[in-house]
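Got some structures for you, see below.
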Structure I
Amino acid sequence: MTRVPILTAPTAAGKSALALDLGRRFGLEVVAADAFTVYRGLDIGTAKPTPAERADVPHHLLDVADVTEDYDVARYVREAEAAIADVLERGALPLVVGGTGFYLSALVRGLPLTPPADPQVRAEVEADLAVRGLDALLAEVEAAHPAEAARLERNPRRVVRALEVYRRTGKFPGEFGYSSPAFRYRVFAFTRPWPELEARIAARTRAMLAEGWPEEAAWLARQVPPDRDPRPTAWQALGYREALAVSTGALTPEAAARQIALTTRQYAKRQLTWARTQLGASPSTPDEAARALAAFLGG
């Protein structure tokens, strides 16, 4: 295989189900590309593959970190490349599957050769964030580099890092060039008609809340406080704050479901934009993606 295949789609579009189907047909091993399924204990709210599914098709990079840890993109690339190499060395076929755009970009493009963090400047930017808010800081990035603003995906931790580097050097992290990727990749992206995707997001959100997501969020709060400063990486996962509010009685399941579905729809739109602009992929239909991937794999 000259390239390692990547399968990506917006959240709730069905990429895990397609990956399982292809995995069974072609003997694939899945290398996950998700910023939150790496965490042990975050199972329901991340829609993590079940133990039975993982027994059926081997998965890598699930449950590799404790929720008390901050898992970053550099660690992801290091561990994903090691997993891909292991799969290939055993004569098996890897399939990278996920929707975390900056993880996928780092695999495809390499890691930014950005200077190390400066704690003093970072503290100044974090104080600025607390006073002025995320939108003001994003506007500052947008004014200087619109593409960088889109790349940050409204992630406060990444916005702080970008401005910390920019205020020190006059350049954003993505402008420092990249390390060489360990492998070459072929990206397969798909989506569904927007009304269908919205309905799938809403249905999945209601199901996860009914299946114990509030209790999972309460467990996470006992492991690591959600309001610790800086905000723990695990608490950046979509929906966990609302699920926690259900567990405390601050929100009804119905109100939480509406809020989570709205945030998830917004995230899905950003995922589609990322696939097009950062990964150079034109999302097809699920059936078209399945046929293209099967042809690529030789089926």
Structure II
Amino acid sequence: MTEDEFNALYDKRPRKFWVKPWLTEQHRLLFGQYNRLINQLRLEDEASFINFIRMPPQLFDEILQRIENRMNKRATNFRRPLEAGLKIAVTLRHIASGDKYSSLQYNFRCGRSTITKFVPEVCRAIVDEFKDEVISCPTTSEEWRKISDEFYRRWNVPHACGAIDGKHVSIRCPPNSGSMFYNYKGFYSIVLLGLVDADYKFLWVDSGGNGAMSDAQIYNASELKYHLQEGTIGLPNPEPLPNDDKDMPYYILGDDAFGLRTYLMKPYSQRYMTREQLVYNYVVENAFGIMASR
């Protein structure tokens, strides 16, 4: 390292500002979206509050109440810590809209470097607090049968116990990873593989697969496939379909990337289909597409 590089890295000149004036607590309370806009929407226009944060005020308050202790920081002689509610609002707005940290800092009067630190903390706190009750995979035949009944009632697909698909989540290319995370769509990603019920709720999630892997590769290496294959996940025993007298296994729905199994149903091949097969593909793919997009 040269002397100039050393001096640039360890420059001891005093800061022009300890905190930039427009980022002070006073300006944040007067002009920040959390203390102004969000509170106004809460009182005057709940529909716009939901559109802005993507949840009703009651759910926002529940999240705040349940993870507040995880987010609170100790006050110092220099300044008070940011409110837990502000951190949650910034994080939810970032997730809901995709706004960059550089934009959020102006909207919420909160420094960009600070946002980069607390957004992962908020996400981790929410996951740790809610994961066991929000994403709970059924383990008994009664629980799976309830999901199957809802699939039949809502989507007219009998014996379906879930729909599985993978979604690519865009990321920056990790250092020294080559093309490992480069997917067929032309960007770097990790893969979220999820099983959802008829109401779009996640039953099981596998995240972190590199973007170059297919959905089938990730599924084949997952614990979900192992338990389905071994019959230890608790699916109900085969029963006749409506208006039929032959036993039919219960199964999950997948797209054409997955292999056909007694416990995994996929669409018919696109060639030489009968009218009945075309109708079946339309029902399955339409129902699954709606849930996957959600």
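Just so it is clear, none of the values below were taken in a lab; they were calculated from the coordinates. Here the structure is a predicted model, which means the values were calculated and not measured. Cβ atoms are built from the backbone, for glycine too; each structure is taken alone.
Listing for the model above:
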{"read-out": "Structure responsible for 1.9, with distance in nm of label points 7 Å out along Cα→Cβ at positions 22 and 118 calculated and labels I, II on offer", "value": "II"}
{"read-out": "For 13 (relative contact order in percent (Cα under 8 Å, 6 or more apart), calculated) the corresponding structure among I, II", "value": "II"}
{"read-out": "Label whose coordinates, when Rg/Rh (Cα atoms, Kirkwood Rh) is calculated, return 1.08 (choices I, II)", "value": "II"}
{"read-out": "Given -17000 for helix-only ellipticity at 222 nm (-39500 (n - 2.57) for each DSSP H run of 4 or more, over all residues; to 500), calculated: source structure among I, II", "value": "I"}
{"read-out": "At a computed 8, 25, 31, 25, 9, 1, 0 (P(r) over Cα pairs in 10 Å bins from 0, in percent, for residues 38-205 alone), which of I, II", "value": "II"}
